[in-house]
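Visitor: Below are structures written as structure tokens.
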Structure I
Amino acid sequence: MSWEEISSNELECPCGEGTYTAKSFVDDWNRSERRWEMNCPKCKQVYLLHTYYEYESGKSCGSHVWVRKEHYEAVQKIKTQLVGEKEHVVNLAERRYMQAWLSYFEDAKSKKEIWRRLTEAGRLYPGLATFYSHTKHMNPETYLRREFSYKNLPKILQKLNIIDEPIQLRLRATMGLEEGLDEAENRLIREGHR
């Protein structure tokens, strides 16, 4: 399986004094790919190629835009901060409530009962067949420990009837960082050079 170049275009770079090359490729499976290369020495010092994904007709499509290095680095800083905050809030919650989480399922007599409690009798992910598939090669406790994650944390606290203001504050701060990251990434794309 190889990629075949189907087009190559020289386009004006962000500073306007040079060019970048945009090439399109297709493979034997009818997948397509675009590759960009900066030719302008001045822009190589100031810009980075940022790749992002959009969805068209249900398919993921990679797109490119030239962005200023300092703007890209600012987005990366927010991402790093967000990862740290998520880890911190999950670690804090684990120290305080992991045992209560495991105890919530302790008297369940079967995997199906664990699934029923975990998903509010099938109203939440995963479905029963998916749950059985996930737990086929691991014990339920390992699975429940894996489920104790950032994305599930609000649901877990609610299920355990826990109101923990420091954790709630951290969750709200983290959601604020997520919103800030979305805005910063959208700004990168909007203000970038195509």
Structure II
Amino acid sequence: MLWPSIMALLEEEALALKDLDAVIVSCGPGRLTGLRVGLAVAKTVCMACGTHLVAVSQFQALATAHPVDSNRRLVTLLDGGRDVVLGSLFRAERGQWETETPLFTLRHDALIDELRERLSDGPRPLIVGPAALPVATVLDAIWEGSVPTQEHAHQPTLEGLIAAGLREIESEAWTDPEQVTPLYHAC
């Protein structure tokens, strides 16, 4: 289904694979099969056509969707399955969210204490992602106004993925197709 969809989109835009300057792909976290297929197709296109690859994490997609506030740090939290939360920490730098801690893994029962420890020395955080919602009340009691109330603020989106990818393209931060590492999560 993926390959015919790609070819139909290119045909609709009157483009060929060789016309692409770069391919943006999610490297996760996500489920094994979806990531393997998506990455395999993206890597194949890039290697066969000499096109650049830009691998973007769901953490980056979430961060890019939120306005940068130089007085805050951004924490993105995703459910990793099997009682685990996957997270990433960002800081505001030059008008963008820059990765401070690319990936950390926490057990659900240790989430609040670990976040307190990680965020104790900095400004009030903005905490987003599906794994923030179940503990939003507790997080807001610690850092008032840290968890947005809008449900859509907590879901990685295609728009966020594209925006993060375009930012990487602008800075020519290419991903070596042979070195891209998928971030799988347990089911």
Structure III
Amino acid sequence: MSNTLIGEVIAMETAALQALAEQLGGEIEACVSLLAGTRGNILVAGMGTSGAVARRAAHLLACCGAPAFYVHPSDQQHGASGAVREGDTILVFSKGGESEEINTFLRMVREKGCKVVALTGREQSSMTPLVDKQIVFTTPQESEPFGMIATTSSLASCLVTDVLCHLYLRQTGYTQERFAQSHPGGAVGQMVREVEDE
């Protein structure tokens, strides 16, 4: 039974990820252009599971040469937003667009003149008027029995993040040599050194 369940979950999530190719179009390239043109920092935000995805996104974008950092929306309402500057771009993850912590944070940063890019599952929500550009994508259902835990949907958000990173690398011309400067540690650093020595 376990093997059957494992196969079913993998098949369900694989099908959901493959369906994303038909949902993503020109809007994702427009979002990458906005991110690549950021004069300040790229501040990545999300709550709950979306917050975990946002942390991953901030790290990967930094690996791609972006000045990207994760910020917690709630902390921003308790003084941390003092570090936000005009010229920063906010990249926000919110499946439903109804998180009050997120939307309050977005109202604050818009007053400072920041641009906002959202990855969301709803074309219209309370968050929609607060963003400049958004990438909308959905998954048929979550893979767990309740259909409420963000399993498949968070995996989809990670995949869309990976596409963003690929496009960001291409648009900014970030090179392997520059990557090597920021990642000398671990097995990846060793691999980079071996490539350089060839």
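Coordinate-derived values only; no laboratory data. Only a predicted model underlies this, so the values are computations on that prediction, with no experimental measurement involved. Cβ atoms are built from the backbone, for glycine too; each structure is taken alone.
Visitor: The value 70, 43, 24 for Cα extents along the principal axes in Å was derived from one model only; which of I, II, III is it? Mind dumping the intermediate values first?
Guide: On the way: I: 70, 43, 24; II: 53, 37, 29; III: 51, 48, 32.
That value comes from structure I.
Visitor: So if we calculate distance in nm of label points 7 Å out along Cα→Cβ at positions 4 and 76 for every structure here (I, II, III), which label has the highest result? If you can, show how the numbers build up before the last one.
Guide: Working: I: 3.7; II: 3.2; III: 4.7.
Largest one: structure III.
Visitor: With distance in nm of label points 7 Å out along Cα→Cβ at positions 116 and 172 derived from the coordinates and found to be 2.3, which of I, II, III does the value describe?
Guide: Working: I: 3.7; II: 4.8; III: 2.3.
It must be structure III, since only it matches.
Visitor: Looking at structures I, II, III, which one was relative contact order in percent (Cα under 8 Å, 6 or more apart) calculated from, given that it came out as 19?
Guide: Details: I: 19; II: 28; III: 23.
That value comes from structure I.
Visitor: State the single structure among I, II, III that was used to calculate FRET efficiency 1/(1 + (r/R0)^6) of positions 12 and 92 (r between Cβ atoms, R0 = 35 Å, to 0.05), giving 0.10.
Guide: Details: I: 0.10; II: 0.40; III: 0.85.
Here the read-out was taken from I.
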